[in-house]
Structure I
Amino acid sequence: MTGDGTTPAGTVSTDTVVLIGGRAQREFTVLHHLGYRILHLDRRVPLHCMPWADVPVDVDVDDWDLVLKVVHDQLGGLAPAAVLTHVEPRIPLMAHLAGRLLADRPGLSLEAAWNCHDKWRTRNRLHEAGIAVPGFGLAGDADDAVRIARDIGLPVVVKPRDGAGAFGVRRCLTPQEVHRAASAVLADPGSGTRTGILVEEYVDGPEYAVQTLTQHGRTRLLSIFRQHMTEPPVFVEIGYEHPSGLGESDEAALGDLVASALGALGVTDWISHTQVRRGPDGFRVVEVNARRPGGRLVEMTDAVCGVDMTKAVSQLALGIAVTADRPRATHALYSSVVFDEPGFVTYRTGIDVSDQARALPPIVEIEVAPGEPVLPADHPEGGVYGRIVVFGHSATEVADGVGAIRQALGLRVSRLEGLAWQKESDSREFKSCC
């Protein structure tokens, strides 16, 4: 490694992948199965992740120079086999490290990472390329947000400039609501680090989650899911279905739109999870995420197209061939576990769902134990508490499967006065979205 921290051409690399952040075991097992060791870096490596990493290291991941030094020291100056993250806020850091340590490797460039992560840059790049996006503006304070909202026309959506997981996103119908929402973002930007509040046109229409794989500048459409949300003002993803309900020509047009958007943002060799709304005047790109989707949409995509996006992005980062299997289901239905009221949840544990295994075994995850408190989907500390995913070969089959599992679980909430939520005890991986 040179004095400026870059790796000169021809430097022998290690068999170690630098993995930044992460909480899911699958992220680690994929790399191990591919034959690599893992240097796991995080601000504080979660206790449950320590057995999965070969070398877990606590480091201030906001200090990019320090992270580069830690990698240099841990690997003895050799280049890593790859740098990878599945965590939205760490994607620019991943791209920065890869650019410094693996300059000749295809992957996600730092410019493309920021183009996707910074929503203001995303909107501008796409607008400049002639790709349909909601009307938008960047506000410096709450009064500025109100002015922009009036220029765009109410209703609007107010959101952090570079937040993740629908944190702080709110539809506003009046100037007063815009002011309150913008003030809330300024007071608590969540994981966001870029200054400013994005105010954008509210596109009233169905939403679609589009998963893609781009190699050498050519984008392959993996899956399109019809996405179901809670009623505004907040946006919590409560379900997905495949097929999307779009016709063949509309799906092709949607795929072409997303491919064009990725090209405009500079994504040439990576995966993406893009959200698109269809308004009265057609499709408009709402979010472009240079990462795999959350929840169990990776498993859902794998089932209907044969590509495991966690494995695929690991292979892309390593510069090896992306592998795929055959699709195993024609239909899939994803139902989030959310609640309408606060209280204490009860449900049956240990239920047998084997009779609902058609194309694949169903996924049933409840991320809160019986007797623990829950909050409504629209509460800042509420959201998604689990998910049920059923795979099959007809819409009736998967809908009946989800219904049968919900009936077997018997999920109920007992409302009690004086319910106090302990924020620090909430360790759910997915909360505001799936």
Structure II
Amino acid sequence: MNIATEGHALETTSHLHQCASETLQQGSVLLVTAVRLKAGPRGLQIDDQTYAGLARYAENFRWVKFAGIALNREKEEETSVTWLDVTDHPQADRIEFIALPHAYRINSFLRSYKRTRTVLGEHIRQVDHLCFTLGYLFGDWGAVAALEANAQGRKFAVWFDRVEHDVIARTLPTLSFRRRIKERATLPIMKRYHRYLIGRSALGLFQGRDTFNAYEKASSNPVCMYDVHTDEEDKISEEDLLIKTARVMSGAPLRILYAGRAVEMKGPEDWISSLAEAAAQGVEFEARWLGDGPLIARMQEALGKKNLTDRVKLMGHVSDRETVLQAMRESDVLLFCHKTPESPRCLIESLVSGCPIVGYSSPYPQDLLSLHGGGALTPLNNPAELGQKIAELHQNRQALAKHIQNAALSGTRFDEATLYRRRAELLKAFT
């Protein structure tokens, strides 16, 4: 295992440099991201999804340099994450971890900028291919890496998970007064900054159709990508699919699910309101929300006011991924109320599990359903209409059973190994 840490010391050991140089001509890649790296009792730790993704990168490159942000407990509240020791990674001997400073405040960013850019420049010179995740302004080391790569005359790819400036703009009312002032002042700069870097990249990798539509015109080579962690073994079996459709056709109460953080952008209160509308229309259902977050208490209060506490369960954080997927396989509908232009993996995982996605319309879910269907979409910010859609599916079980079959069919194209291989091929071809 090879670990390069940032903070008090940004330098890598000579052994790491030697290992990196040995693979210089054998397909090496530098990934600069905003993923958190946590100091654990046995060294650095990363979240389980990044852990899995790095295994795929290691299948396609001989050497992987992965840069993330050192988790600073004094400055950032930890969310519910399953942390894994990087020392246990099956490809640890071919992955170098680089922990960059947590510097989202302008003062800390300016203090660490020169030194961090110098170190990023060294790593950029040591690899064949470059991919930088962009998403903010201050403290966005992926953007700084892009500036440095451009200065070195290197070709690089940019990756966007979501339309960050739009996400922030839509969530401004939920922020503190000082944060609103700051974000309003910097949002126009962020938008121009990101488009500037996209325009200088050789490849734009945009997660989901919402992100692709927002940035494609700024890129000379835009590609719509999907970041998934499902494979053949995760797909619902034909036997389970038959059992599921038979249960639906029997008229049993609907099983409704959501899996994700209880935060404003996920629309948890709209989710509850849509269930209340469905209940008012006589729908028999049992619903679960898998995930925790700052709005859980408010959700629980809303359930009490709407007399739904006996029918809706807030399950809290579920760390085991297989448990989440099994819950999707057993559910008839994944109900979602996403309010911002992002590309949540839970929608793809639901389709893979043969669970129709029903929720607010946007380019991302529209694209997921474009080939085979497997769900129903309603206008944004209208929980009453979404509740009515649930009632329609409850009444028309044959249509719901068809959605279940189509969901499983739509999920067949989301295979982790295939999608990561395609990403690697693009990076090798254009950077």
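A compact table of results
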item	result
Test item: helix-only ellipticity at 222 nm (-39500 (n - 2.57) for each DSSP H run of 4 or more, over all residues; to 500) calculated as -14000, pick one of I, II	II
Value 3.5, calculated as distance in nm of label points 7 Å out along Cα→Cβ at positions 220 and 260, assigned to which of I, II	II
Source structure (of I, II) for mean count of other Cβ atoms within 10 Å over residues 236-243, computed value 22.6	I
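FYI, it's all coordinate maths here, none of it is from the lab. Just so we're clear, the structure is a prediction, and the values are computed from it rather than from any experiment. Cβ atoms are built from the backbone, for glycine too; each structure is taken alone.
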